[in-house]
1. Consider the structures P, Q: one of them gives -11500 for helix-only ellipticity at 222 nm (-39500 (n - 2.57) for each DSSP H run of 4 or more, over all residues; to 500) as calculated from the coordinates. Say which.
2. One of P, Q was used to compute distance in nm of label points 7 Å out along Cα→Cβ at positions 21 and 85, and the result was 4.6. Which label is that?
3. FRET efficiency 1/(1 + (r/R0)^6) of positions 61 and 77 (r between Cβ atoms, R0 = 35 Å, to 0.05) was computed and gave 1.00; which structure, P, Q, did it come from?
4. Given structures P, Q, which gives the highest value for Rg/Rh (Cα atoms, Kirkwood Rh)?
5. Quick one: relative contact order in percent (Cα under 8 Å, 6 or more apart) came out at 50 when computed from one of P, Q, so which one is it?
6. Among P, Q, considering only mean count of other Cβ atoms within 10 Å over residues 37-44, which has the greatest calculated value?
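Please treat every number below as a calculation from the coordinates, not as lab data. Values in this document were obtained by computation on a predicted structure and should not be read as measured data. Cβ atoms are built from the backbone, for glycine too; each structure is taken alone.
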Structure P
């Protein structure tokens, strides 16, 4: 597709139908020009010789920073609810949700 080739109004109407959009004829003509322009940019990008460039996951190196896996003291149920505004036994008391 050359950058001057314009998508037809019918093609835009079909794309809109697939996307479940209702567009007017004027909008279809406007979108045809805009989409054709965008596709022209993709055509320019596809002409770039990138054969010698290795694909990247990210533009910068990633270093894994792992923390040491250390055991920590677990809190008891009483300690967990000690600062609760309201509690019933070892449970948090919350307003009912309907």
Structure Q
């Protein structure tokens, strides 16, 4: 079971793909690396924005998800330049 880890620095205007699609369900752990208050990461599809259409992660928050085949995650930050840590746990085909 391969585990992919990454750290992404996010834009506040252009969505960044933080988890790519796979042909199997896979578990994902995301962490908002900032500890400052009122600095959020917004998670959604490729149209992620810093607004109500996306879920947000509070500073220091960790989020656990299971993605289905062909699902992707994209993110933006508010303010610009926040970092999100990603563990992507893939199943063997």
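1. The correct label is P.
2. The read-out comes from structure P.
3. Q
4. P
5. Q
6. For this comparison of mean count of other Cβ atoms within 10 Å over residues 37-44, the top structure is Q.
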